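Engineer: What follows is a set of structures to go through.
We did not get these values from a lab; they are worked out from the coordinates using the rules stated. Note that the structure is predicted; figures quoted are calculated from it, not measured. Cβ atoms are built from the backbone, for glycine too; each structure is taken alone.
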Structure I
Amino acid sequence: MDIEYKKVDLPLTDEVLALLNTTESDQARIRKAWTLGEHFFAFDGEKIIGAAVVNTNESVAELTNIAVEQGYQCKGVARKLIEKIKVFALTLGKSQLKVDTDRTSAHQFEFYQKWGFRPYQEACSSDVQQPNRVMIIDL
């Protein structure tokens with residue numbers, strides 16, 4: 001498998017929206033994150049097989065969306081996207097990367113733990129009445 005990983009400023013196409021929608025059901029949140037963020041992709045040839053969005057406008061970089069096509073999951077694609085994001089965030093002078101896992105599955109929470117993220121804080125989100133599970137990793 002010859003996968004290419006890169007930061008590319010592409011429009012939010014229906015294809016990318018559908019991919020990101022597999023891990024985030026709120027399309028308004030996806031669109032907002034897309035507008036504010038930097039875009040990273042995994043390509044198998046011309047096919048987009050993974051996409052991630054990171055917001056670097058705050059003191060800590062935030063991974064706002066990440067998704068991998070089902071047939072490519074559990075093959076290191078998400079991990080490699082996160083590695084690209086970490087390097088990019090470091091070049092901007094960021095020292096940490098965070099992710100809010102309140103809308104993700106236990107499997108995804110475990111994924112982030114496996115790659116070095118640790119629970120950071122628990123707080124009540126303003127748009128839902130359940131605790132966020134914010135995780136953070138030092139870069």
Structure II
Amino acid sequence: MQDLIATAKGEGIFTNLLNAAEILGLVEKYSSDGYFTVFAPTDEAFVPIPEDVIEEAFDDKQYLLNIINYHIVEGKYNTKDLSNIESLQTMNGESIHFKNKNGKIFVENIPIIKPDIECSNGIIQAIEDILLP
């Protein structure tokens with residue numbers, strides 16, 4: 001089993017998220033520290049966003065860090081765990097909320113589309129949109 005970063009790279013659908021982690025110098029932390037659960041927006045989540053808006057966000061490191069940290073919680077939570085949790089505190093200090101609708105887990109009303117991607121130091125929950133604090 002690989003770490004969060006190697007697993008995300010291997011999935012091939014988290015290019016923008018991995019670019020943000022690299023820009024922010026977070027690759028080493030999420031390659032070795034843990035456990036973390038990452039609510040990871042797929043590359044499809046970025047498609048509707050104009051390229052200049054993405055570039056602007058990636059240029060503002062503090063803003064980008066705040067957004068990235070809003071997608072990560074300490075601990076390893078699979079969808080079974082999340083189905084019984086109302087909210088968790090993210091790495092930026094704010095809470096994200098969960099709903100279980102007929103067995104499908106939603107984080108801030110965004111469905112987890114590829115659940116429970118196991119990693120040596122956590123778990124990735126792929127989502128189809130970007131969480132905004």
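Engineer: From which structure (I, II) was mean projected area of the Cα convex hull in nm² calculated, if the value obtained is 7.3?
Structural biologist: The correct label is II.
Engineer: A follow-up question, please. Any idea which of I, II comes out highest on mean count of other Cβ atoms within 10 Å over residues 61-68?
Structural biologist: Top value of mean count of other Cβ atoms within 10 Å over residues 61-68 goes to structure I.
Engineer: Next up: Consider the structures I, II: one of them gives 19 for relative contact order in percent (Cα under 8 Å, 6 or more apart) as calculated from the coordinates. Say which. Write out the running numbers ahead of the final one.
Structural biologist: On the way: I: 19; II: 32.
That value comes from structure I.
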